[in-house]
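Participant: Below, each structure is written out as structure tokens.
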Structure 1
Amino acid sequence: MEHLLERGIFCSRWLLAPFYVGLIGALAALLVSFTQELVHFLANIMTTSSTDAILASLALIDLSLAGNLLIIVIFSGYENFVSKIDVKDAEDQLEWKGKVDFTGLKLKLIASIVAISGIHLLKVFMDIPKYSDEQIRWMIIIHCVFVVSGVLLALMDYLVLTAKKKLYQ
């Protein structure tokens, strides 16, 4: 009975697979959004001011970072919690695939969120008249919360790693 229960618990990890398939759908949706932004930007390139060109570029960078974040979560999450991805014969292996553990995933996740938030804040600063002082204040507060959260998360991981090293010496 115990073996059957443990086998069932172990196999339950496959319930996560549809989540990763859903994230692939989200990545496709980001691609559509990226394409729309790019087409709109290129269609208006001759009449676009330098500020608008920078804002459009930042929007594309923002979407690209979000896509990168999804790829990291899809690959790392699937490999850490469901199953190893076996594509040995693929010539363009991802260097980091199979090497990002849960701690690395958390740090990459928060770093990406901070980068996306920073780019969004830069877009706001490039077009500051569109926003109220209160909106800007909240955006800065939220960005600072992301930054502080990232630093604290990295510090916690560093402290755990240091404690483990001392324990095994």
Structure 2
Amino acid sequence: MAMRHAALLMQQGAQMVKLEGGGWTAPIVRFLVDRGVPVCAHLGFTPQSVHALGGYRVQGRGETAAAVLRRHAEELAAAGAELLVLEMVPAAVARDLTNALSIPVIGIGAGIGCSGQVLVLHDMLGLTGEPLKFVRNFLDGSAGIDSAVRQYVADVKGGRFPDDKLHGF
């Protein structure tokens, strides 16, 4: 089923598929990668599981949770994931994982120590109501969407966003 759905996505122009979760997903990642499908893994807070997690909750807090997160990240990288998205993870945990893994780690609410950053466009433009702690409204005070996105890129490249003290866990 994973291959069938991945093939449909790729036929429609996707260049990679994203799988949320660890542990049980590593064999699926290996299966897809062995068949030529590039995979992005996603750990920490996984949006498709928001209700199962009881809402927006930071993941990887505490030694046990951080160890599980690290084990899952290592398994996914070993299975062939080309990159890892870490969402709502303590900055120190994300930084350690970024340094330990051989694949890029993209943070969303995971601190400045990741290989790169991403935000959902609607969040970065302040269009989703009360923002999460790790989100900054880049549209506020900007001339429009284009300049807001340019400001986001400039702030990430310049090390001004995220700010672990303001946006971190």
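Bear in mind that the values in this text are calculations on the coordinates, not laboratory data. Note that the structure is predicted; figures quoted are calculated from it, not measured. Cβ atoms are built from the backbone, for glycine too; each structure is taken alone.
Participant: Which one of 1, 2 has Kirkwood radius over Cα pairs in Å, as calculated from the coordinates, equal to 16.7?
Facilitator: 2
Participant: Computing distance in nm of label points 7 Å out along Cα→Cβ at positions 76 and 124 gives 2.0 for which of 1, 2?
Facilitator: Values: 1: 2.6; 2: 2.0.
Considering all the candidates, the number was obtained from 2.
Participant: Name the one structure among 1, 2 that helix-only ellipticity at 222 nm (-39500 (n - 2.57) for each DSSP H run of 4 or more, over all residues; to 500) of -11500 was derived from. Kindly include the intermediate steps, with their values, before the conclusion.
Facilitator: On the way: 1: -27000; 2: -11500.
Derived from 2, not from the others.
Participant: Of structures 1, 2, which gives 23 when relative contact order in percent (Cα under 8 Å, 6 or more apart) is computed from the coordinates?
Facilitator: Details: 1: 23; 2: 16.
Derived from the structure labelled 1.
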